[in-house]
Structure P
Amino acid sequence: MGKAIGLLVGLSLVLTTALMKLSAQEESKENAELLELVKKQKEKINVLTERLHEVVEEQEKILEELKKNKKWLR
């Protein structure tokens, strides 16, 4: 999970850098299209990162319940 989060954060940083560079350049039709694609990808990565954090939290709760049940079974 940690590697996946790191990868998503890294991709987000790369896309943010690309977004800044494209924004700084002249607004040609091609750059505008690329800018829109980068924005969409960045949003998708943000959604994936958020969902991944939710999954990690859910798994941590399950792990805690399993630990409680293990103590109870002894």
Structure Q
Amino acid sequence: MERFIGWLERFVGRFQRFIGRLERFVGRFQRFIGRFQRFIGRLERFVERFQRFIGRLATLWRVEKYFYIPLIKKL
């Protein structure tokens, strides 16, 4: 009986240590996922701004190409 209780105590101790490590791992993993989601959000915002910037450049180019250049040539 003594040996069984000793074995049980060791088993419970190891199991608790395992659970503690698992909780730490899950916490780190959740932090990683949170940071990754923030990174993806920033990347999406950057891409949207970049696309708007390219769109404005294209609009400026079209205006310049079809309006200002012929106007300058006429002068």
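Read-outs throughout are calculated quantities, based only on the coordinates presented, and are distinct from any laboratory measurement. Quick caveat: nothing in here was measured; it's all calculated off a predicted structure. Cβ atoms are built from the backbone, for glycine too; each structure is taken alone.
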Between structures P, Q, where is distance in nm of label points 7 Å out along Cα→Cβ at positions 8 and 56 highest?
Q
For which of the structures P, Q does the calculation of Cα Rg over 2.2 N^0.38 Å return 2.82?
Q
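Rank structures P, Q by FRET efficiency 1/(1 + (r/R0)^6) of positions 16 and 64 (r between Cβ atoms, R0 = 41 Å, to 0.05) and report only the one at the top, that is, the highest. It would help to have the intermediate numbers written out before the result.
On the way: P: 0.75; Q: 0.05.
Across P, Q, FRET efficiency 1/(1 + (r/R0)^6) of positions 16 and 64 (r between Cβ atoms, R0 = 41 Å, to 0.05) peaks for P.
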